[in-house]
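Undergrad: Listed below are the structures to be examined.
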Structure P
């Protein structure tokens, strides 16, 4: 019996070992893309909102988990991390990864972020391939060439859409016979005339121009219009001279004063939404979505939800076209300035990350060609098909992409995951010669409503982009976008910038809403406030940062 038992035990042991080996082999097959490691959860703090987060339950989200074994546990912030990141620094405890936006310097100075350069060199071939020589731009500063933030911006982009402009309802220009739409005066006349003809829309009082001013959006929309309408490009709070690299707080430019004076005039005539400076983001979107606001001024991405809502509701005539409105015809609109690969905002790996190698490999997975195609097109056979070697979106899927505001959330396509790493931009080509994104010229035209096509045709173009000066007509920025340049945390410049911004948030709305005869008085006081804060010293310090950046990137 004992010998039989030994034989049985040996057979059982052999069987168990075989099963274990099979399980191990199976596990290795499943986790090929994660270097043989099992599932892991990485915590992420994102300083931006993300209403489309789908907990990695969408088809794209599930595919990412399957390929990498990584599940993201993110926290999205509504105030840019301005409160929560300093609290992290005070506690000394951090998530695995963090997207800090303007608070990157706070984290770097606290020693919270690790140098990504060695990790990228050893474990991130796709990131190295994507960035090429532009990886030099990721260096933190002239004095500290470490890489703390991996930019989540676009590479090789030739944008199909303007990123800023005056948004005007199609029915406004159509009914007025397609008037010239180049200057603020043109915009004002169109709003005034149409509002007079239609005091109500869908039973509600017509709003002429409504502004986006909720929190940080005041900067991105209303305040930024000052330089966008006077020949500047988006460099944040400073205007940088392209020849000398001298930086000027952009509100101090005389031309911009006249842009804000125009808002004052619009308010005085009752053409400006009286709630412009008290409404919340959702209220602003609601006014656009109901079709009763004739115009607004903002970046294109801010009105995506409203455009989708109008289209879904069948109010295509109330959707918005984007026009390169400037103060006068002497100025060119520089929305299409080529900043090159933009750095500053992006993702960092913290000193508390449980597995930095796994984290960088996950980010590297996000930028590889197959993943980039998936993040833009979706899952083959479900969201697109390959016909004669070319990716094609079926009509029913394209209809959903255009008209269903929940499409991105349900599928995981779009900015849901691409926000965590660099990404190929519109116009960039993959190894098959096809664009990574669906935003080709042809696709943009195919996506247009019939009313939109009619409006564009009457202005002699096919896309809104065609109304703007092309990037070939505008010098490339050798410093990228100035708002991305790191400023030492806690420095006098950082503190002063915030104080000047606080004054701006107070004085500009005050000037716009004042009686016209008091506008100059308030503006002069605003300029004196800036002088008291030492604006010229701040301009000199920021000028040095710009010049150092140009030198660093070109070495």
Structure Q
């Protein structure tokens, strides 16, 4: 990503089945995620597993002290920082939007968070930019100030779910949909847990936590007005960049499109999307790709010129793709991101007749006159290009509750036909204190990363925290989904590493503290 002036425009099958049957019939627990590529789960709540050990160290101590000083939930503070920077202060260097340190304290023409943190803590701006402990205190102070403005008293502050709107404010989003995207990312991390290895080998963790996010005015936002679909890339979202950060055109009629330029955002996914909507940015890209699951948002139409390359000629002839993360930290570059981005690049090349080679798919650092180094040495070009030139149709399979031989459930799961269902009917059951699981059996073709999507009819009487159990290659993972909203469509609950074989890969359990009927309808797996 690059800021620029207008003329310098610029992320043994049987054994396996038996093991997974045990996993899917055991009491529901969530395993703490162990790697960056399998850490984030898209859901409302996730049940708590065994509490993780928080290894002592300077960064963990800094989070604990800041949380105590400003009465902010410690795990929420860590999750917010991880969403922003993966707990890396990047040596005091700013992000593309002017954010500093582990807590991404922003200082730009429209957001003066760093200066606000200095005012609240009494720390000089230089210390807040460069010292991790000071930066974390600054972030905690700013987050607490948002909580105070929202009227959270001492009792409310003990419940991390009540901080949702304060987190949304912390993200400095340009609109309500982006604010919810930002806050949901933080709460997804709270639900799935965090384990991050930082400088010196210190490990900072957040155990998976069951909570209910109090979204306030953000509740129902996506259901009432879901993000529109991308006009150029099926499956992507559409959030338009500000008109002052791009140039309207009629490509490829007005300008030939013969390049794809790969960028790294130097910041978080939601932050990049929001920055492109900010008229002060003077920067944009056609697409942004999320680290955790490869979600794609288009912000500039292919036909228009995005300001991303720092070279006007290259802007006019290229499609710019930003990837969430920082060039110095390979943990952002997940397999899900590589595969989703490669599929996008492949589609762009096919659409405009661009050769799929490194002469035409280039990094920002290869643009003539470029002053930026992205995507950097951590970007795996060999893997990326293999994906770009590989199979154009990813494997995908759907199992519905009516799929013969692939869906099993006890007699407790009765048939119903609520509007918005997938197929002729769906199953439903009352919550219970036993793991009575409705199971979905898939023939997974190869070990790898798969997106898991669920379909259910939404209704007020359905469960507020329905437990979906995924049999990953490293153990059972549980994701709770609010089935009262967001139904009648495929909903991703995350990207997971699965083993090869035919087995019960996904289940829906009745063991939940959520209220309402648990629904089992359809599940879809897609190889990323």
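Undergrad: Work out volume of the Cα convex hull per residue in Å³ for each of structures P, Q, then name the structure with the largest result.
TA: Result for volume of the Cα convex hull per residue in Å³ over P, Q: largest is P.
Undergrad: Hey, another quick one. Match the computed value 1.44 of Cα Rg over 2.2 N^0.38 Å, for residues 373-508 alone to one of the structures P, Q, and report its label.
TA: Derived from P, not from the others.
Undergrad: Rank structures P, Q by distance in nm of label points 7 Å out along Cα→Cβ at positions 293 and 445 and report only the one at the top, that is, the highest.
TA: P
Undergrad: Match the computed value 15.9 of mean count of other Cβ atoms within 10 Å over residues 77-84 to one of the structures P, Q, and report its label.
TA: Among P, Q, the structure yielding 15.9 for mean count of other Cβ atoms within 10 Å over residues 77-84 is P.
Undergrad: A follow-up question, please. For the read-out FRET efficiency 1/(1 + (r/R0)^6) of positions 429 and 453 (r between Cβ atoms, R0 = 30 Å, to 0.05), a value of 0.65 was computed from one structure; give its label from P, Q.
TA: Attributed to the structure labelled P.
Undergrad: From which structure (P, Q) was helix-only ellipticity at 222 nm (-39500 (n - 2.57) for each DSSP H run of 4 or more, over all residues; to 500) calculated, if the value obtained is -12500?
TA: P
Undergrad: Looking just at Kirkwood radius over Cα pairs in Å, for residues 277-388 alone, which of the labels P, Q belongs to the structure with the highest value? Let's see the in-between values first.
TA: Details: P: 19.0; Q: 14.4.
Of structures P, Q, the maximum of Kirkwood radius over Cα pairs in Å, for residues 277-388 alone occurs in P.
Undergrad: For mean count of other Cβ atoms within 10 Å over residues 69-76, which of the structures P, Q scores highest?
TA: When mean count of other Cβ atoms within 10 Å over residues 69-76 is calculated for P, Q, structure Q comes out on top.
Any read-out appearing in this document is the output of simple, stated calculations on the displayed coordinates, not a laboratory observation. If you're wondering where the values come from, they're calculated on a predicted model, not measured in any experiment. Cβ atoms are built from the backbone, for glycine too; each structure is taken alone.
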